[in-house]
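Scrolling down, you'll hit the structures one after another.
Taken together, the values in this text are just the output of simple stated rules run on the coordinates, not laboratory data. Computed from a predicted structure; not experimentally measured. Cβ atoms are built from the backbone, for glycine too; each structure is taken alone.
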Structure 1
Amino acid sequence: MKRRLALLLAAAMLLTSAVAGLSSCNGDGGSNKKGHVYYLNFKPEVDKQWQELAAKYTEKTGVQVDVETAADTQYEQKLLTTIGKDDAPTLFQIKGAAGLATWDEYCYDLTDSEPIKQLSSDAFALKNGEGKVKGLGYVSECFGIIVRKDLLEKAGYKVEDITNFESLKKVAEDITARKEELGFSAFTTPALGKGNGWRLSNHLSNMPLYYEFKDDGLSAANPPASIKGTYLDYYRQMIDLYFNNATVEPSVATGTTVDDARAEFMDGKAVFFQNGDWEYANITKDNALSNDQLAMIPMYIGVAGEENNGLCAGTEAYWAVNGDANEEDIQATLDFMTWLMTDDEATTALADEMGFACTFKSAKTPQNYLDKFNNDYAVAGKTVITWAFTAQPSENYQLELQGALQGYAIKMDDDSWAAVKNAFVDGWATEYAAAHEE
């Protein structure tokens, strides 16, 4: 793995001038005696909030904090092109155990650090094979299918009518049959435009991965070198349901975005919008939608017993500190993390302005109505569906799967699906081997 990463880093450095990147960090690269913090943010949707929070910390402490936000699907490339520089990020994000397999040697040992002591549970401490804590899971999230209850009721149904794939399919196909009369479709666009297919390649793929891992006693914490694709037929039937009952034809979806899907949902053009609790602030901004109009249901794919499922809940957001930074910058970064986890103004901003359900002892509860459904399912004894997709071996794996899904959208036949299966199963083994190459 180290050899492969070194080659990737070298290639990335050569490509830096050609990569359409974001503006470079304007910090002093650690010359400030107080240290300097440079955070490479993974979440574009909260860039503005991070910039404001960083400015507040700098004003309070005099420590310069710069935040740079990578564009969708460009995070790994951005990290590759910056990690080897003198002014590399001091704080960055890795995606669970799969991400740690790539970045372990760059991650500072957080085992005895103050930020780790502020976690509400050791379950959010990401450890490497030697038992050292190299990542800190800072936010817990959930996803499923967000529902416009008002539209569903207009179609003659209630949320309680949908308990599995069969009932979801019945409702969706009935809405499609009457969409001219009703004035809306069942699902928003699948949004498979470049960089937008993650809802299907990451989140929906969690379902077949979850069941396969469950059968085989596997865990995302220790990703397997290969998978079998045992539940791919179920994955296909859910994708078919999306494609055949959406606002646009499948082939058109290859040019649409998640922003398009969100707009359709907010404009009353679709009942179902597969996404997560992080969308709450977007769809309710300026009172666009109210809580009374919203619900969130599990992602059903047709596996026996799924009536007992809840939402998919977990995290892929792990903070890591650059162990190659100088001592002053490392300490400044640890201090900044501790402030984020303990300061009242910071924890309030994370909860209220970013909508994060954080994992800190002092974390505030976000005013996020969609989280209510995750709790309601858990209280009702439904099974929380853990995040297996975080075991995906690389970002390239996700992009290759998205490409195959685009091909399937254009021609929904067995040959096109064979390409999806190849990307899903064979692509896993290939990318895993590359990531773990010595």
Structure 2
Amino acid sequence: MRAVVVVALLGLGCASSDVIATLRDGSVGIDAPLADARLDAPDAPRVDGGFCAGSGPLFQVGDGAGEPRCGGTVTQTTFRFALCACDGFALSHALTVDAFDSREGPWTPGRRGGSVGSNLAFAASAGASVGGSVIAESDVDGAGLPIDVGGSVRAGGMLSGSAAFGIDKDLFTGAGVSVDRLRVDGVVHLPTGAPYDVRASEDVGGVVREPVVVDAPCDCDVSRLLDVGAVVEEYRDDNDDARAGLTPESLGEGDDRRVELDCGRYYFDRVAGGALELVIRGRVAIFVASDLALDGAFVVTLEAGAELDLFVAGNVLGTARWTIGDPTRPSRVRFYVGGAGTVDLGAGGDLAANLYAPRAELVTPESLEVFGSVFVRRLAASGPLTVHYDEAILDVGGECPTPDGCDTCRDCGNQACVDGACGLCRSDADCCAPLVCAAGRCIPEPF
């Protein structure tokens, strides 16, 4: 049996003689006061305001670091890498990473870019092609098939393994080199006394002995992690469910369902049951208080101009293949997971989204293709993994105010923090890795 649920809200900008329930002004943040508006005549002017008139991620979210920060700033600083893992990788199949900018057009093969970061080691046992740079606080290791990197490799530990390493820019290693085959079109940087052992073939632009320090690339410090559960809890009683004819239990169980959502913010205790198709119209935020666990496919379709922020306080389980978002505009879907278990995509998927799950392990035994970016605690991929990084995510904070002061480039939306104020960068060191400084702006590394 297939159940069809159609939720068609009037929308906060539609003319009506009814009360338009609660207009929320996104410009005042997550704790915004509610304001009611009544349109007394059928030909009353449109009411455009608040959440539905805005764009981008929720205006303010708490991040555990004190005062709430603008959601666009949090998002664009979080998704600087195509792929970032707090506790490293377990890759038993090929990894492919490249980049595009959806503001300029759809993805096409062959464009460089898209960097990979790990706060532990980066290990690829079945080969990897990374269009950008690889930054690991610990070792970079490869066995078997070649590892090709279009940018630089920065390893706080050793570069080692039997793979043929091909690096188009520089290699920085804090503990030395022990590999069979090495090509570095730039220069090898390593400390005095660190081993440099290339056993079979070597083609490098030079070797420089100097101190090498590699900072953790991914923002995994507990004090900076987004508290997804707290964000969800904010909307337990402040949502548009009733106006849409929904309840917190509406998606808890059921057979295959199709749900169409107009602009609004919706709260559910959990999402479970059979296949679920969401059709998103306008700006939509969905808050799930526990798990998202489906026995069937999960399909999210965006109509023209739509965008989605999906917050899941618990864990995620998919037993059928998932298809989420529009590959021509991945920056319009942000998927935040707060659980400390897994994001288990048992049948793989095609995700045009930016996935944030810093406490969870992403498990994918089947092929997974991502248009967007992935930030997880750990990644365990035993199927092919392809990530097409969309650089447009770096601009979703365009409506965020510039802070009065700053401590790091993260406070400035990836731009330089100079002497306690957001300003022009002077060198790459002023930018949040893997961004680089060009004409005073921190931008994706050019290729």
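Details
- Label whose coordinates, when helix-only ellipticity at 222 nm (-39500 (n - 2.57) for each DSSP H run of 4 or more, over all residues; to 500) is calculated, return -1000 (choices 1, 2): 2
- Which of 1, 2 yields 25 [relative contact order in percent (Cα under 8 Å, 6 or more apart), calculated]: 1
- Structure from which 3.7 was derived, distance in nm of label points 7 Å out along Cα→Cβ at positions 328 and 368, options 1, 2: 1
- Source structure of the calculated read-out (FRET efficiency 1/(1 + (r/R0)^6) of positions 264 and 408 (r between Cβ atoms, R0 = 25 Å, to 0.05), 0.15) within 1, 2: 2.
- Origin of the derived value 1.08 (Cα Rg over 2.2 N^0.38 Å, for residues 280-351 alone; candidates 1, 2): 2
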